[in-house]
Structure 1
Amino acid sequence: MIRASARQKGTGMWTSQDAFNLHVPIPSIDMAVAQRDLSAMAEERSAARKVHGKAGLKDAPPDQAVFAGQVEQALLFSTIVAYAQGMSLLHHASNTYKYELDLAKVAGLWRGGCIIRAVLLEDIRAEYARDPSLASLLLSPHFAQKISEMQSGMRQTIKTAIDAGVPVPAMMACLSYYESYRREWLPANLIQAQRDYFGAHTYERTDREGVFHTHWGAEHE
C-alpha cells in the first residue's frame, strides 16, 4: 500500500554533484538519484503505461528458490560495488581537498551507526586498515574474490529483470562500472575518434606521444 514515489533530502544529489566536480565516476549513486526523480513523475509514468503496456514481457522465473539465491548474490555484488564507488569518491576528495581522511576510521564510524550501516563495513574497515592508500575496494584481493563469487547471480538477476521488464538501473550501473573498471581497453577510443571527426577535438595515440587530429574526409577520399 506504499506509493512508489520517492522524494529527496539532497544528500544523494550533493554527492553526485561533487563527484562530477572531481571527475570521479559513481554511476550507481547517480542512477539512484535519477530514479528517485523518475519515481516522482507518477502521472507521466501512468500515461506511459497506457501507451506502452506490457507487450513482450516474460513471466517470472519458474524456479523461485534458485532465483532467490541469484538475487541474494546480486544484492551483495551491488552493495560492494556501490560502497567501492563511495569510498573512491572519498579517497579522491581527500587527496584534492587535503582532508587527510582515514578511511578505515570512516568505515568504523559508519559501522557504529548511520543510515548506511552494514556488517560489510567491518570488512571495508579492515581493508583500509591494511592498506590506507587503497584507491578502490575493487583493487582489494579480499573483495575481488567476493565479487568473483557473486558474478553469476548478478548477471542472471539482471537478465531475468530485463526479460520481465523490471527496472533495475542501479544494479545495471554496478555491473557496468565493474566491467569498465577491470578493463585496460575501453571503447572510448571510438568516442574520441567521433569527437575528432565532428569537432576536431583531437585525440591521443597508443603508439606515440602527443596530441593528434585527423582530416577524416581527406583520409577516405
Structure 2
Amino acid sequence: MGKSIIQQARGRGGPTYRVRRKAFSVKPGYLTDLSGEYEVIKLISSAGHSAPIAKLKSGNQIFFNLAAKGLYQGQKIKINGEGNGDISELGNLKNGAFVFNIENREKDGGKFIRTGGNFGFIMNKNDKFVTIKMPSKQEKRFDLKCRATVGVIAGHGRLEKPVLKAGKKFYIKKAKSKLWPRTSAVKMNAIDHPFGGGRGKRIKSKIAKRNAPPGAMVGLIRPRRTGRRKR
C-alpha cells in the first residue's frame, strides 16, 4: 500500500518544507570572463552556506566567491595568480598547491570543494589533465583550463563549538531547508511509513519492489543483486 510519506510532503513544496530564498540569494561562482585584478569589497555571512562569501569588484564587474582562510576586506585578488584567495587555471598552479571551488568543466563557475574548512591539493600534472586529491582522499582528474581558488576555505572551526540548544539546531537546519529533528521510520505509525507500526524495529523488508508506488519506495531501492557475493 502506498503511503503519503515525508519525502512526498517535502517534494510538494508546502510552506513547512519550503526553502528560505533569502538564505540562497548570494550564489558564489566565477564569471565567464575574468581578467586583471579584483578587490574584496565585502565579506558576507550567509545562512545558506557553511563558509563566508567574498564580494569582489573590478570596475562595473561584481561577482561572489567563497572566501579563503585569511582573506580580508580591501585585499586584491589576482586572476591567474598564485597567492592566497587568487583565482587561477589549474594548469598555471604548481604541484602541492591548495585549491577549492574547482570547476568540473571549463567556465562552469565552480562545482567541487565548496564547504567550510575544506581543500584539495594538486598532486601532479601532464599535458592534458591535473590530478587533485579531494577531501574524501580520492584522486580526481580535471582539465588544465578549469579554474579554482588558491588556498583553504574559511570557516574551518564551525563544527568545533557544540550546539547547546535544540532550537538553535532547528533554525540552522531550517535555513538550508533541511528537516530536523528526524523521526526514525520504524517509530512511526503504519499510516506514515511502510516501516511504521509493529511495536519495535521489525522492518518488513528493506528492499522495495520494482513496481512499488512512490509512497512505498523506501529502504534499499531496487538493488541489482542481494545476498553474499560468491567468488
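General observations
- Each of structures 1, 2 was scored by distance in nm of label points 7 Å out along Cα→Cβ at positions 50 and 210; the highest score is held by 1.
- Entry that produces 0.95 once FRET efficiency 1/(1 + (r/R0)^6) of positions 66 and 106 (r between Cβ atoms, R0 = 30 Å, to 0.05) is calculated, selected from 1, 2: 2
- Identity of the structure behind 1.00 (criterion: FRET efficiency 1/(1 + (r/R0)^6) of positions 82 and 98 (r between Cβ atoms, R0 = 25 Å, to 0.05), calculated), options 1, 2: 2
- Test item: Cα Rg over 2.2 N^0.38 Å calculated as 1.30, pick one of 1, 2: 2
- Structures compared: 1, 2; top value of distance in nm of label points 7 Å out along Cα→Cβ at positions 90 and 186, i.e. the largest, recorded for 2.
- Structure (1, 2) behind the derived value -2000 of helix-only ellipticity at 222 nm (-39500 (n - 2.57) for each DSSP H run of 4 or more, over all residues; to 500): 2
Each value in this text was obtained by applying a stated rule to the coordinates, not by laboratory testing. Everything quoted here is computed from the prediction, not taken from an experiment. Cβ atoms are built from the backbone, for glycine too; each structure is taken alone.
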